[in-house]
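**Q** What follows is a group of structures, each given as structure tokens.
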Structure 1
Amino acid sequence: MSRNNSIIVTSYNIHKGMSPLNRQVVTQKIGEALRQANPDILCLQEVQGQNLKRMVKYNEYPNQSQHEWFGEYLNLDHSYGKNSEYDNGHHGNAVLSRHPLDPKHNVNITVNKLEQRGVLHCEVHPEGWDKPVIILCAHLNLLENDRQKQYNAIAKYVNDSELIDEDTPLILAGDFNDWKKNSCQKLASELNMTEAFMAQYNKLLPTFPAKLPVLSLDRIYVRNLKVERAWVHKGKPWSQLSDHLPISAELSQLD
């Protein structure tokens with residue numbers, strides 16, 4: 001629930017509901033951990049929109065997509081944007097919210113055939129807030145040159161979209177695969193956004209690999225919002241779930 005009229009946003013690459021080395025299906029355990037974390041808004045990456053054969057093999061929700069399952073289990077509104085499709089399924093990004101959720105658009109930012117990527121655009125209406133919050137859930141490429149093109153595509157979409165007003169609260173969260181830590185300066189400059197951990201600590205905190213994190217791959221950028229605090233979800237059970245650690249930020253309206 002909201003805290004003193006603030007909201008908690010969590011971003012998490014769930015690795016298709018598999019353990020770090022792909023040995024176990026851990027969707028149920030991820031759901032249990034997220035229930036304990038209790039965020040208001042979830043931005044998830046690598047979400048199975050259609051269960052793979054291995055999910056059916058383990059008899060884990062064979063007739064239900066992961067975003068639907070998380071929505072029911074956590075009692076959250078949910079939206080899904082398909083990024084990558086293959087013979088026996090597909091995956092993408094998902095946004096889930098305790099507050100009313102209005103899906104808008106799934107932006108294709110694919111720049112090569114090997115990595116199909118997207119940004120899911122939704123609008124959330126926190127209870128008691130003056131304005132809705134625009135949520136952009138992103139997953140970017142592994143290669144630096146590809147990410148530079150995707151930074152430009154995201155900036156162009158935000159700056160040109162009739163659905164995104166300059167004064168509306170904006171959150172851009174996800175897995176940026178930015179181990180070189182170049183995206184902060186680029187997106188901060190292009191979109192006048194602040195990264196939550198940079199605002200709190202003047203540095204990024206590691207999130208990958210989950211068991212012994214050394215790389216800072218995940219981000220929460222904000223505009224027209226105040227960062228009250230930001231943290232990485234460390235230790236068990238998180239280190240035994242996805243290959244990423246989730247990150248969260250508590251955000252409030254500007255005075």
Structure 2
Amino acid sequence: MQVVIKADAAAVAEYGAAIFIKQITQQPKSVLGLATGSTPVALYQQLISAYQAGKLSFSQVKTFNLDEYLGLAAEHPQSYRYFMQQQLFNHIDINPDNTAVPAGSATDPLTACQDYEQHILDAGGIDLQLLGLGRNGHIGFNEPSSGLRSRTRIKTLTKETIADNARFFKADEYQPHLSITMGIGTILDARKVVLLATGTSKAAAVKAMIEGPLSASCPASALQLHQHAVVVLDEAAASELNDIEFYRHIEQENQMLLQRLGRA
């Protein structure tokens with residue numbers, strides 16, 4: 001697991017966006033795994049800016065989103081499909097047919113989960129997966145106790161996650177307690193993973209993910225098993241790590257090695 005500590009949330013987004021820009025530039029037909037939530041928004045803004053400046057094209061890119069609320073139609077303002085349209089897809093040259101989000105309004109959601117897994121396989125697998133981090137260590141909607149080899153499935157949200165997301169719903173508005181999410185096993189199949197985490201509210205989860213044991217109690221700790229996982233943190237999110245300077249030293253040495261190899 002590569003741990004990168006940046007000064008603030010803006011620098012985290014810039015670093016993460018640079019990884020995606022490099023991926024798409026080098027492999028125009030990339031298959032990307034995307035995430036929702038407040039943390040990825042700044043990264044998406046960077047990608048939109050690169051597209052608008054003529055530096056990037058998404059015309060051959062395919063995307064698969066991590067998750068969706070079960071019971072919300074795609075046009076619902078709180079659906080993750082709607083979020084992605086507003087925050088990214090409507091502002092770039094991606095083919096709408098190449099953007100996949102789990103079918104939250106499917107009449108047979110169990111079959112929809114199986115189909116989603118198959119669609120990822122048919123696309124050749126995910127080249128680069130973007131993740132955020134929940135306060136309880138969840139990735140996607142893989143809440144604590146999720147199986148570390150789980151696949152796309154229906155998942156019950158914890159009371160903590162429901163409370164965290166309640167701010168996005170009006171007081172009298174239906175808020176789903178179930179979701180469709182890629183499984184942890186699905187996420188680990190991605191060839192490269194980039195996780196972004198910012199703010200002190202994520203510090204305990206960051207520590208459990210990086211320095212804690214591999215455990216279903218912190219689903220994100222499964223990234224310890226991934227050969228190409230990059231965790232990008234701001235100072236606040238990294239604040240509970242045991243030896244921040246050690247991680248800085250490792251990253252500095254890694255970058256020096258990449259420069260010598262001409263891969264920086």
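Laboratory data are not the source of any read-out in this text; all were calculated from the coordinates shown. Here the structure is a predicted model, which is why all the values come from computation and not from measurement. Cβ atoms are built from the backbone, for glycine too; each structure is taken alone.
**Q** 1, 2: which one has helix-only ellipticity at 222 nm (-39500 (n - 2.57) for each DSSP H run of 4 or more, over all residues; to 500), as calculated, at -6500?
**A** For helix-only ellipticity at 222 nm (-39500 (n - 2.57) for each DSSP H run of 4 or more, over all residues; to 500), the value -6500 is produced by structure 1.
**Q** Suppose distance in nm of label points 7 Å out along Cα→Cβ at positions 164 and 220 works out to 0.8; of 1, 2, which structure was it derived from?
**A** Structure of origin is 2.
**Q** Same structure again: Matching task: 25 is the computed value of relative contact order in percent (Cα under 8 Å, 6 or more apart). Pick the structure from 1, 2. Spell out each step's value before the answer.
**A** Numbers: 1: 20; 2: 25.
This figure was derived from 2.
**Q** Further question on the same structure: For distance in nm of label points 7 Å out along Cα→Cβ at positions 172 and 204, which of the structures 1, 2 scores highest? Don't skip to the end; give the middle numbers.
**A** Working: 1: 1.3; 2: 3.6.
The structure with the largest value is 2.
**Q** So distance in nm of label points 7 Å out along Cα→Cβ at positions 12 and 108, computed for just one structure, reads 3.0; which one of 1, 2 is that?
**A** Here the read-out was taken from 1.
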